[in-house]
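These notes open a run of structures that come right after.
Just so you know, all these numbers are worked out from the coordinates, no wet-lab data involved. None of these values were measured; they are calculated from a predicted model. Cβ atoms are built from the backbone, for glycine too; each structure is taken alone.
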Structure P
Amino acid sequence: MNWNDTFLGAGPVFAQGLVLSLGLIVAIGAQNAFVLRQGLRREHVGSVVAFCAVADAVLITAGVLGMAQALGDRPMLARGLALGGAAFLAVYGWRALQRARQISALDVTASGQALSRGAAMAQAAGFTLLNPHVYLDTVLLVGSIGAQQPAPLQGWFAAGASTASLLWFSALGFGARWLAPWFARPRAWQVLDALIGLTMWVLSALLVRHVVNGL
């Protein structure tokens with residue numbers, strides 16, 4: 001792949017990583033609730049947002065580069081993981097569509113005692129690194145899909161996925177006071193889950209097509 005092909009392909013690959021990562025992290029969960037609450041309290045928001053975004057970026061990059069190296073000489077394993085990733089996205093999309101049928105909302109209250117910077121960072125680390133789904137999403141799933149990209153474009157895929165985390169956590173933390181009423185509305189989450197479900201199905205179909213075209 002020459003420089004011109006790399007430049008032309010960077011945009012779509014960056015966007016694919018961005019959309020995939022957003023679909024995985026935009027959900028009702030403990031980490032998102034914690035970042036939102038810190039934003040409402042205006043306590044150590046920059047530190048918490050930076051930690052969550054950097055942790056995701058490190059895990060995503062390690063996943064993409066590590067999986068690319070592990071799958072480099074194993075095309076059958078690469079196809080198997082790609083199909084497994086497609087199946088996971090299909091199931092994830094189905095679950096998001098099921099959530100869209102339910103009434104739920106993110107708890108946006110800012111109650112509780114004030115946290116020191118150390119305590120806030122410890123909780124951010126716990127919500128981020130002690131969640132097994134984080135490693136499934138970032139290292140295995142995003143890593144295996146990113147490893148399917150041509151070598152010159154793998155960095156763009158990781159950058160897109162990492163940018164999604166930075167944008168999302170920044171919106172939660174720094175935009176908390178404006179976003180809190182929206183997150184408290186169940187209808188908003190139903191619409192969002194429906195969009196996520198459909199997006200995951202599209203990405204799953206694209207991944208299957210990539211595998212089929214590579215046979």
Structure Q
Amino acid sequence: MLLIFTSALLVGFSGAMMPGSLLTYTIRQSLSVGKKAGFVIVTGHAVLEVMLIALILMGFDVILQSTAAQIAIGFAGGFLLLLMGLDMVLKAARKKVQVESGGKEHKNGGMLLSGLLISAANPYFLLWWAVIGLGFLLQAFRAFGYTGVAVYFLGHISADVIWYGLVSIVVGTTRKFIRDEPYRLILIGLGCLLVFFGGKFVYEAVASLGGMFT
């Protein structure tokens with residue numbers, strides 16, 4: 001259980017900390033509204049994730065009965081993690097990571113809805129849950145059933161709450177964001193973590209594929 005939670009937390013940080021529309025929106029609203037903004041925005045983000053996981057769970061029985069489907073998910077998720085991890089490392093190392101803070105101020109309801117809609121509009125978010133998230137959920141489900149899925153989601157959403165909450169508190173209080181150099185170093189470390197998990201996914205898929213022919 002602890003391993004599932006920790007893995008979900010660390011991989012969750014790798015996605016949460018990458019510059020994108022949700023992070024940019026959080027910084028902008030924190031500058032305007034204050035330190036509560038990140039917590040409201042990430043709540044909308046979490047609502048969408050709960051909806052996606054519910055949809056995924058509806059097809060679990062069929063997926064779990066198909067070794068071929070599990071192998072395909074392992075390969076697809078693994079290679080996508082490898083690509084995302086390498087891209088994160090290279091962009092951070094080449095100093096191509098930027099966060100902007102444009103936008104207008106919203107109230108609580110608007111920020112919550114925006115957190116949901118901005119996430120839904122991000123194709124990488126949906127792709128992540130359709131491929132990578134599904135792979136992790138399958139592992140958690142096979143190990144501990146629905147309890148494992150709940151623990152995985154708790155670890156994953158904890159990363160979002162911690163990161164966006166921290167950003168919101170820091171920006172809302174000091175009106176400044178983290179300095180570029182330590183931020184890039186953190187991204188490089190998280191990118192390496194994604195490469196590790198990607199390699200693990202592919203290795204397990206290859207082992208399962210070999211088992212089908214023995």
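If we compute volume of the Cα convex hull per residue in Å³, for residues 139-186 alone for structures P, Q, which one ends up with the highest value? Each step should come with its number before you reach the end.
On the way: P: 92; Q: 64.
Largest calculated value belongs to P.
Comparing P, Q, where is mean count of other Cβ atoms within 10 Å over residues 51-58 highest?
Working: P: 19.5; Q: 13.9.
Structure P comes out on top.
For which of the structures P, Q does the calculation of distance in nm of label points 7 Å out along Cα→Cβ at positions 43 and 195 return 3.1?
On the way: P: 3.1; Q: 4.0.
Derived from P, not from the others.
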